[in-house]
Structure I
Amino acid sequence: MTTLPPSDKALVPFVSVENMMKLVHHIGIEKMLTGLADYIEDDFKRWELFDKTPRVASHSAEGVIELMPTSDGEVYGFKYVNGHPKNTKAGLQTVTAFGLLADVSNGYPVLLSEMTVLTALRTAATSALVARYLAPKGADTMAMIGAGAQSEFQSMAMKAICGLKSVRLYDIDPAATEKAARNLQGMGLSVVACESAEEAMEGAQIITTCTADKQYATILTDNMVGSGVHINAIGGDCPGKTELAPGVLERSSIFVEYPEQTRIEGEIQQLAADHPVTELWRVMNGEAQGRTSAQQITLFDSVGFAIEDFSALRYIRDHIGGTDYYLELDLLADPDDPRDLFGMLQRAGA
């Protein structure tokens, strides 16, 4: 059998988990989080150029598998991602993901990348970017309720992008709280492990909720939330999964990525379909107001949107050049004659 080496046209840059982690350390985690936030902000400011659709979701009793596509007319991107809350009991990640960018002009992929690590980074970067617009001036303390895989990323992004100084951790599993506190030691934050959500919220101007159970839950009751805080609600991300009491929503100014998706998956699935929300891209473009008073409760009803993943993949594509942190993957068939795919197959067996 004759095996010819693949042509340049057949090769697509691929960033593995190992190389993604090497790239993060090469760039520096805080610098990378800040860079991702800049890319996300740039794309939100050209929001109207993008194809937009709620993610395509396949739900089961165990979790959800989703595809998240978008395009700015020149580059197409998508992410495959799952969410299976019970996975941790089997030693598996709750969320895994990979993504792809392609050239719209010819349809050829230009990047394939792991996105389990990258999604954690881009989710945190998005949270902190939004908090920079909405959190009270001078906010330096965050309650982190839910100390799973996302908690350290959220804390580091808030430090890098918003100047966070202190994080107060709480999880119903004390081992998770201990894990997050241990990982954040020496990272430039004051870390306080708390024994209740109420304790975690003492003195916090930013409240982040990030729990995994796929059910209607009440992590924040109405009486727990005082005036003047910013709530970063990132746990609710599919139908039937929420974290906040409806009373909290009713008292808050609600900001969302893409209303058509958030009304299906976010905290606002608990409210009337016409409940007013503000799209974040309008705030970033100066077309809508963000925080308007010191007493206002702002709520980022975060579910994650495809444009954020597109931004993250753009960032990776722009930063792997000149490094060893990717592989050339033989992904595309490239016959000498584009019409002779069968002949290429025959010759491979000769």
Structure II
Amino acid sequence: MTTNPLPSDKALVPFVSVDHMMQLIHHIGIEPMLCGLADYIEADFKRWQLFDKTPRVASHSAEGVIELMPTSDGEVYGFKYVNGHPKNTAEGLQTVTAFGLLANVGNGYPVLLSEMTLLTALRTAATSALVARTLAPQNARTMAMIGNGAQSEFQSLAMKAICGVREIRLYDTDPKATQKCATNLAGLGLSVTPCTSAQEAILGAQIITTCTADKQYATILSDNMIGAGVHINAIGGDCPGKTELAAAILHRADIFVEYPEQTRIEGEIQQLDPAHPVTEIWQVLTGQAKGRTSDKQITLFDSVGFAIEDFSALRYVRDQLETTRLFHPLDLLADPDDPRDLFGMLQRAI
């Protein structure tokens, strides 16, 4: 048997493993990385019209959902694979796992493959805080975090770093989740208050974030809980049949979304008439639409996550690799001596 030749540079794709992603986050610092991701997301939202846009391709089952999220700006193509299985935590598994890829549109060759379980948590939090900075009441310093699962610490730190939030009020139906979140946030510059009800958690909060996992219609916030002048960051509803807010709240709020064609299927507004008015957040960021216009206004970001945010996150990570070298060269692509002779390449392994 002959010795296999080493793969050429054409065969190698940078792969960011979970270990390398953790090293990258600590190398940059979690709060600076959240700010950097927010900057990239905002930059891409401001060139929104350049992107291919399509609702994610979802395969639903009784246990959860598996989705593909593709987009392209005409030069770079990106997609994310992601699942959502609420039952997983009871089995010692993550509710959400993900990986993503960037490719060169000109030749179709991948240029980055990366874990995205951690990166999705970071980009979701960065998007939430970017929008809250745009829509929340001026000088908002307190956030209620309803749902204290895997996303809660990232949301809290993003609101601190990007919006100047200083107090987090926590509530989860599972007290152990609240204790976990409070413990993880200790010493990170936030005043953290565990609460015994959602009603208690929202007291004094100018920003209210809901992030629960059950795949069902639910009422995490009822109409009588929401007073004037708050910003609601609803990120838990992200598939058909899964919502968190009473419909009456939606009728009182000015609603902002990522991509209406997807949000009307998956977000809180699936409860409303398909013609109910919403504002796309890219329009606010580019000055083409108004955001918060009064102190009494209730603003609602009905966030379901969109592929352009993942594209931005992968683009950010790729830009960090040249100086950090935190990746594995992965032998992913066939590279025959003659591009027409794939079989001949196979025979090299004999």
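Readers should treat all values here as calculations from the given coordinates under stated rules, not as data from a laboratory. Given the structure is predicted, the values throughout are model-derived calculations rather than measurements. Cβ atoms are built from the backbone, for glycine too; each structure is taken alone.
One of I, II was used to compute distance in nm of label points 7 Å out along Cα→Cβ at positions 29 and 317, and the result was 2.8. Which label is that?
Values: I: 2.8; II: 2.2.
Going label by label, the one that fits is I.
Taking distance in nm of label points 7 Å out along Cα→Cβ at positions 53 and 341 as the criterion, which structure among I, II has the greatest value?
Values: I: 2.2; II: 4.9.
Top value of distance in nm of label points 7 Å out along Cα→Cβ at positions 53 and 341 goes to structure II.
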